[in-house]
Structure 1
Amino acid sequence: MQVTPAVQVVPTGPDAGEPPPQSRHIATELPGERSRDLAARRSRAVPAGLLSGADVYVGAASGGIVEDVDGNRFIDFGSGIAVTTVGNAAPRVVARMDAQARSFTHTCFLATPYEGYVAVAEELNALTPGDHEKRTALFNTGSEAVENAIKYARAFTGRSAVVTFDHAFHGRTLMTMTMTAKNRPYKHAFGPFAPEVYRAPMPYPYRWPSGPANAADEALAQLELLIDAQIGADSVACVVLEPIQGEGGFIVPPPGFLTRVRDFCSARGIVFVADEVQTGIGRTGEWFACEHESVVPDMLVTAKGLGGGMPIGAVTGRADIMDAAPPGGIGGTYSGNPVACAAALAVFETIREEGLLGRAREIGDRMLLALGEIASSHDVVGDVRGRGAMIAVELVEPGTATPNPTVTAAVNAYCHRNGLLTLTAGTYGNVLRFLPPLSISDDLLDDGLAVLRSAFATVAP
C-alpha cells in the first residue's frame, strides 16, 4: 500500500506572520512565479468549475491590503465579497478567535451548548430593527441561513409558496439556487429546481421600461397581481427581498418600495424576509440596510460580514415565527461554531469601538464623488449607485443603455494588473462593484480610486 506523504501548509507571505504594509506595490510580473506554481498544483487538485476572479494567490492580508505569495500588494475593494468588513485579520477578531480556539474549538451547540452562541444571538436580537421579542438561530453560510428562514416561514404559516425577485441572488443550495434569478453560472446544468418558488419584477430604476419614476408603483402592482391572482395570498409563506440586491448589480430599489412590500405582506399574513447577507453588519452605513427606510422585517438573514472572515450565518426573527419549528427540526453539526461566534462578537465590538458605521458613510461619500467625476468624463458609465461602502457603476455601450460586459471585464482586469482588487456583478455582467473594508485609510481609498480613473482613461477613453 502506497502512502502519500502529508503536505505541511505554512504561511506563504514574503514575511510570514507579519501584516503587510498598507500600500500598493507591484514587485513582479502578474501572476508571479509562486502564484504560477500554485496554479499548476490547483489544476491537478481542484475541479475546473471553481473559478477565481484573480490569478494571484494570497500570502497575507491586513486592513485594506492583500499581499500575494510573490510580494505584490493589492488594495482590497472587494473584502472577500463583503466578508472582511472590519478589515482582514482585524486585531479584535484575531484575539477573540485565538482565545476561543485555545479553550475549545467545537462541541456542537445541539449536543453541548456554550455561551458564545447565546451571546451572538443576544447581540443580533438587540441590533436588528424592531423592539418586538426576537430569537436568533445560527448557521454556517448565507445560503444555509436563507434556506432555514424559508423553513421557519413555512412552519409558522402552514403555507408553501415563496416569492422572490428578478435579479436576486440568495445562494447556491437547491432552494436558494432556485430563488436566485441568474442562470449562468449559478443554475445552468443543475436542475430540476425546488417547487413553489415564484419571481416578481424588481424595480430597477436605471432599467425600468417606463422610467424610474414609475418603477415602484408598477413593480408593486405586478407583485400584487402575482400573489393575489396567480398564486393566492393564502398559499404564500414568505416574500424574500434584498434591501439592496448584491450579485444582481447593487440595485437600490426606489424610495418607499421596501416599506410598501412590508405593508403588503403584513396585510396578507405573509412573512417578510430581508436577505441582508451582503448588505448587513454595517456595510451600508447602518447596521442593516433596511434601516435606511425604517423597515422592520419579520425575519432578517445575515452572514458574510457577521464573522469577520469566519463562516457564520444567522436568521433573526419574531419570536412567534422562530419558535414555530418543531424541536430538533432546525440545526446542523457546525452551526454557530464557537470560534466563529467569538469572531462575530469581535466584529460587533470593532464596529462600535472604531465608529465604522460612520466610516462606511464617509467611504460612500468619497467614492460617489470620485465615481461621479469618472461618469461625467466617460459615457460608457450609465449609472452610479449604492449606499455606504457598497457602491457600483454600471457600464453600457456609449449613448445607449445596452449592457457592456466587455469594457467591464477590461476595466476589472486593468485594476487587477495595477494593484487594485475589484469585483464584477450584475445580471448582464456589466457592473463593477466596490466593497472596501470599513477600516481602509483615506490614502488607500484615494489610491484605489486613482487606479480606477486610470483604468477608465486607458480602456474607455
Structure 2
Amino acid sequence: MTADLTARLAALTPEQRALLRARLPEARLATQQLTPGQLRLWRTRQWVAERPVDVVCQAVHLTGAPVDLDLLAERVRGFAAAHEALRTTFDGTAEDGTGVRPAVREALPPRLVRTRCAGADAAHALARELAAEPFDLANGPLLRVVLAEGATPDEAWLLVVVPNLVFDAWSFELLLDELARPADTDPPAAPPFRDVACDQRGWLASAVGRAAAAHWASEVADAPPPLPADRPRSAGTGRAGARVDFALSRTVADGILTAAQRAATTAYAGWLAVAWAALAEHGGRDDVLLGTFTAGRDRPGSTDVVGYLLNVLPVRLRDAGDGSHAARTRAAGAATRAGLAHAAYPGELITERRRVPGTHPLLDAVFVFDNLGEATREIQGARVATADLDKGTARYDLTLAVYPGPDGAQGWLEYDTELYEERTARRIVERFTALAEQAAAEATRAEPGKGGPA
C-alpha cells in the first residue's frame, strides 16, 4: 500500500503536487528528513570531529570597478531569506543521522562580516579561518559571508563559507547570479528544497527509480579494489588533506577537446580519459572505479533550488582498447552516457561488497570537472574571479579536479595525508599532466593534413 501511494504521488504533475502540499501544510512539515546525500554528510561530520571537510569555502575577487558593499550585503540577506535551505537548522544529535530532522525557520539571517583585505593571502586566510570555526547546526546561522574592501578602490572581496548540508556548487552559482542581478529586475522564484527532497523519495519508489537501482548495482558488481595507498586504510582517517596544483596550456586543453569531439563526446569525457590513464598506471590495472559529480538537478523545477543536490555517482572504466587516448575517450564517453540515463539515483544508495573505510562507503577516488564558472561574469561592473580554497582537508582518499578556462586548464589533486605521501601525489599529478600533453599531441597528429588519417 505504501509503495503504491508513493508511486502515485511521484506520478503527479508539479502543479498537482503544489496543490496537494497547500492542502496538507502540517503533513508537509512532519515528513521532512535528510536526503541520502545529507545523511552521508551528517555522518562524515561526526567522523571527522568538526574538521571542515564538507564545507564550501569560496573566495570571490572583484576587480576593475568600485563595488557597493552595502548593496551586496542587502542582496546576501535577501538571498538567505528567500531560500529555505539557508534558513534551515538540524534537530538531533545521533551520530548515524537517525532521527535528525531539518527545521526551516521563518528567519535566520546570515553572519555578515565587513573588513578590509590587503591582498589574496589575507583574504584566503580569513576564509579558511571562518571555515575551520565549527558550525552550530542546531541553531545556525549556517551561511557566513565576508565583504571586504581591497587594496584599491576598484577591488573588493566576497568570501563565502557554508556547510554542504545546505549548499553546493550550483547553489554558489545561484548566489553569484543574485549578486549580479540588474537593479531593475526581480529575483527569480525560490523553490523550496524540501519539495525537491520529497520528489526524490517518490521517484526512488517508481519504476524508473527501481530501474536506476538495477543499473548501478550492475555497474559496480565485482568492482576492483581501491587504489593503492602508502599506508593502510583499515582504521579509516580523520580526513586531513593537502593539494598539489597543476596548470596545462590552452594548446593541451584544445587538444583534449578536439579528441573528444572527434569521438562524438564531451570535454568531460576527454579529461576523464586522461584521469583514467593516470590512475590505471598508479593502480596497475585498467579496471578503475571512480566517483564523479553530477548536479542532481534534472528534476522539474530544481535548477533554481538552493541546497545540497549534488550527486556523487560511480563511473566504471574497464575496456581501454588499444590504450590510446582516443580509445579511452570513446570508452569514457560510452560509460558516461550510460550513467546519465540514471543520474538522478542517489549515489549513497548504491551498495556493493567493496567497502572503503572513510567518508564514503563505495568510493576512494573521485574526478571533478567543473566548468560552471567558465563564462565571464561581472558584479556591479567588476570582473569576478572565484577560487575554491584548500582547507587542509580531503573529502576522499584522492580527488582529481580539472577547471577549464580561456587560458587552458587548471586543477589540483587533493589527497588524504594520513594515507598518501606528498611524493606519491606529485607523481600522480606528473603522470596526469604528461598524459594530457601526449593526448593533445595525439589529437594533433590525427588532424587531416598533419600526417594522420582524415
Practice problem: Out of 1, 2, choose the structure whose coordinates give FRET efficiency 1/(1 + (r/R0)^6) of positions 269 and 413 (r between Cβ atoms, R0 = 25 Å, to 0.05) equal to 0.80 when calculated. | Solution: 2
Quiz prompt | Structure responsible for 23.2, with mean count of other Cβ atoms within 10 Å over residues 149-156 calculated and labels 1, 2 on offer | solution = 1
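Each reported figure results from applying straightforward, stated rules to the coordinates on display, with no laboratory input. All values derive from a computational prediction rather than experimental measurement. Cβ atoms are built from the backbone, for glycine too; each structure is taken alone.
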